[in-house]
Structure I
Amino acid sequence: MLVSEILAIKGKVLFTISPEVLLSEAVAIQKAGADWQGLSVADAMIQEPIVAGVNMEMDELRRQMVEHHQRYLPVMDGATLMGVVSFHDVAKAVLEEQSFENRMLKNYIRNWPAEDEPVV
């Protein structure tokens with residue numbers, strides 16, 4: 001499964017804000033309720049975050065998230081932000097993929113072709 005497929009499952013809603021905006025304003029917009037007076041979004045941002053590409057395989061995405069202790073990764077297509085995936089999004093996608101594979105395997109086993117009887 002590709003990161004682009006995880007984004008499709010998650011949905012396309014993406015909130016962005018200018019780095020110059022005060023963090024207290026950004027928090028107020030998201031109704032998080034914390035007090036971040038005087039700090040800009042740029043001050044709180046990671047300047048060069050680890051990112052995922054839209055064509056990255058899910059196993060590579062999980063490895064990146066675990067190795068770098070990242071709960072969220074921005075998904076980039078070149079210089080364009082396509083979305084943000086969370087560890088929860090990845091876990092949900094894994095469960096859906098495993099469920100689909102299990103149904104397919106069970107269906108295959110149920111419809112196993114009968115073996116020809118040996119000729120005597």
Structure II
Amino acid sequence: MQPEIRHKLAAVEFYTDERCYIRELANIDADPAASIAQARVRTGATTRWHRLAGITERYVLLSGSGRVEVGDLRPQVVGAGDVVLIPPGCPQRIACLGDEDLVFLAICTPRFRNEAYQDIDPEPL
């Protein structure tokens with residue numbers, strides 16, 4: 001891996017079937033140890049139930065407020081500065097509460113790969 005500056009504006013935000021917007025900030029073959037994405041959940045939206053096979057994920061909340069459901073934990077309200085730790089294979093979803101979009105970093109180790117994503121929501125796509 002070579003030193004590099006990756007500018008946020010160079011990463012295009014896109015909408016996913018998971019019901020959130022993603023901006024891949026750092027997810028490259030040259031750095032397989034980790035990836036960082038900015039996620040945005042619109043007011044009133046809830047992401048689909050899902051899990052990541054073989055990947056630990058951390059949500060670092062930047063702005064807004066939400067209700068997160070992870071594994072067997074009771075649903076909890078989270079906001080800016082909170083960190084959610086999600087072990088590999090753990091069911092998860094997050095809802096945006098309040099009047100502004102919920103924005104957080106999703107930091108994955110090893111890096112996120114599409115084939116690791118498993119949609120487990122009982123509601124059809």
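No value in this document is a laboratory result; all are computed from the given coordinates. Computed from a prediction, not measured in an experiment: that's the story for all the values here. Cβ atoms are built from the backbone, for glycine too; each structure is taken alone.
Things to note:
- Comparison of I, II - label where mean count of other Cβ atoms within 10 Å over residues 19-26 is highest: II
- With distance in nm of label points 7 Å out along Cα→Cβ at positions 11 and 59 derived as 3.2, matching label from I, II: I
- Read-out helix-only ellipticity at 222 nm (-39500 (n - 2.57) for each DSSP H run of 4 or more, over all residues; to 500), computed value 0, structure in I, II: II
- Value 21.8, 90, calculated as Rg and Dmax of the Cα atoms in Å, assigned to which of I, II: I
- Comparison across structures I, II (criterion: distance in nm of label points 7 Å out along Cα→Cβ at positions 3 and 91) gives the highest value for II.
- When relative contact order in percent (Cα under 8 Å, 6 or more apart) is calculated for each of I, II, the greatest value falls to II.
- For the set I, II, ranking by FRET efficiency 1/(1 + (r/R0)^6) of positions 43 and 99 (r between Cβ atoms, R0 = 25 Å, to 0.05) places II highest.
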